[in-house]
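Several structures are given next for inspection.
Each reported figure results from applying straightforward, stated rules to the coordinates on display, with no laboratory input. All figures in this text were calculated on a predicted structure; none of them were measured in a lab. Cβ atoms are built from the backbone, for glycine too; each structure is taken alone.
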Structure 1
């Protein structure tokens, strides 16, 4: 899941070298924290959060195949 989020985020931003994803285990769930450059936050979130919702939907679909729950947080 971590690699999937990295690939999607790097394709969206202007500074792909600053994309970092941290994976944490929390209560049996997987928490993915996506860190991008300040100027790229708008590109990852999108208008009214549409791109962020799409990223979460893709990750949720991929995680459901493995019977896992994945939470994606976008952090500055």
Structure 2
């Protein structure tokens, strides 16, 4: 799971290898990393390509932050 999480967050192969070594594992090659994450790619593709039928309610939000001063100090 740690390797897949790093993959999702676009961590470099070298940093993933460092992470794996820190966990006490000898290391991981780019091929092994690709193999481990292939299942994740398949699951993501299935999610994105699933048929959407029915109604999907949603709420759209928009906001603007305005910096104000309180008591003469910036905040």
Taking distance in nm of label points 7 Å out along Cα→Cβ at positions 25 and 57 for each of 1, 2, the highest value is that of structure 2
helix-only ellipticity at 222 nm (-39500 (n - 2.57) for each DSSP H run of 4 or more, over all residues; to 500) gets -15000 when computed on, of labels 1, 2, structure 2
Out of 1, 2, which structure matches 22 when relative contact order in percent (Cα under 8 Å, 6 or more apart) is calculated? 2
Please state which of the structures 1, 2 yields 65 when percent of Cα pairs over 17 Å apart is computed from it. 2
